[in-house]
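Heads up, there are several structures right after this.
Laboratory data are not the source of any read-out in this text; all were calculated from the coordinates shown. Bear in mind the structure is a predicted one, so any value in this text is a computation, not a measurement. Cβ atoms are built from the backbone, for glycine too; each structure is taken alone.
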Structure P
C-alpha cells in the first residue's frame, strides 16, 4: 500500500463519515488498482476511519433533522449507497418515533396551509404527494390528515 494514498484516504474519511461506495470512487480518482481496494478498506475499518453502521446512523439522523426526509427516502438513499439492510435498520433506529410524528405533523400543516386556496380534494392530493415524495409513509400521512 502506498502511504501517501493511504494518508489521503484516511483524511478523506476523517473529514466526514463515508461509505465504501464513496471510498471506492475516491480510490479510482487516486488511481489505485481495483485489486488493491480491499486492503485499503480493511486498514481504514481496522483503524476506525471507516464504519458503515456509523455512516448509516449519521446519514439518517442528519437527513431527518436537516432536510426533514422520511424513513422511506432515507432507506432508499442508503440502498443506493449499497449499505446492508441490517445497517440501514440501525441507522433508521436513530430517528425517534415522537420526533418523526411531530415533524410529519408540522409538514402536513404547512403543506395544507400552502395549498389552502385549492379545493379540498386537490389540497389533500398535493399534500399526500408532497409528503410521499419526502419519504413519509402513506398510512401515517392519511391518519394525520384525518385527525
Structure Q
C-alpha cells in the first residue's frame, strides 16, 4: 500500500505514475534508459546502472545476455557481472573460463562505467519470469553470486 501510494503523483488533473525506471535526457534531448531503480548497484564510490553496464559486455560475440548485480549491503556493494553465454559457448574448462573472463575484463576496463567490475561469473541459464523470458530475477542472481564468491568463484 505504501509503495503504491508513493508511486502516484497528483498533478491536479489526475496522476502521474512512477514506474521505477531511471534514465536521463542528454544535451540533444534524447532519452537514455539506464535500467530499474531497484537494480542500481551502489558501491562506496559509485552508482552503477544495470542497462548501461550490461550493454558494454553484450557486444561480445559469445555473450547471450549479462546482468550486473550487487553483492552486499547497499552503499557497500561489490559489483558482479554475471554472463549467460550463447548456446554452445559455455566455458567448460578452467582455461576457457579464464580466457573468456579476461576478454570481458578487458572490455570492461575500456569504459569508465565498468572499469571497477572485477568479478565475472558464468551462469548456464538466468532465472527469469516464466511469463516473459527477458525479465531476469536479479535478486536470485545476486544471492547466487554471493554464494559463488564465498566459495571462491570469480
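From P, Q, which structure was relative contact order in percent (Cα under 8 Å, 6 or more apart) = 16 calculated on? Matching structure: Q. Computing FRET efficiency 1/(1 + (r/R0)^6) of positions 46 and 126 (r between Cβ atoms, R0 = 41 Å, to 0.05) gives 0.95 for which of P, Q? The correct label is Q.
When helix-only ellipticity at 222 nm (-39500 (n - 2.57) for each DSSP H run of 4 or more, over all residues; to 500) is computed across structures P, Q, the figure -23000 traces back to P.
Out of P, Q, which structure matches 16.8 when mean count of other Cβ atoms within 10 Å over residues 6-13 is calculated? Considering all the candidates, the number was obtained from P.
Please state which of the structures P, Q yields 5.6 when mean projected area of the Cα convex hull in nm², for residues 14-93 alone is computed from it. Only one of P, Q returns 5.6 for mean projected area of the Cα convex hull in nm², for residues 14-93 alone, namely P.
Given that semi-axes √(5λ) of the Cα gyration tensor in Å, derived from a single structure, equals 41, 14, 11, which label among P, Q identifies that structure? Considering all the candidates, the number was obtained from P. Please state which of the structures P, Q yields 0.95 when FRET efficiency 1/(1 + (r/R0)^6) of positions 86 and 102 (r between Cβ atoms, R0 = 30 Å, to 0.05) is computed from it. Only one of P, Q returns 0.95 for FRET efficiency 1/(1 + (r/R0)^6) of positions 86 and 102 (r between Cβ atoms, R0 = 30 Å, to 0.05), namely Q.
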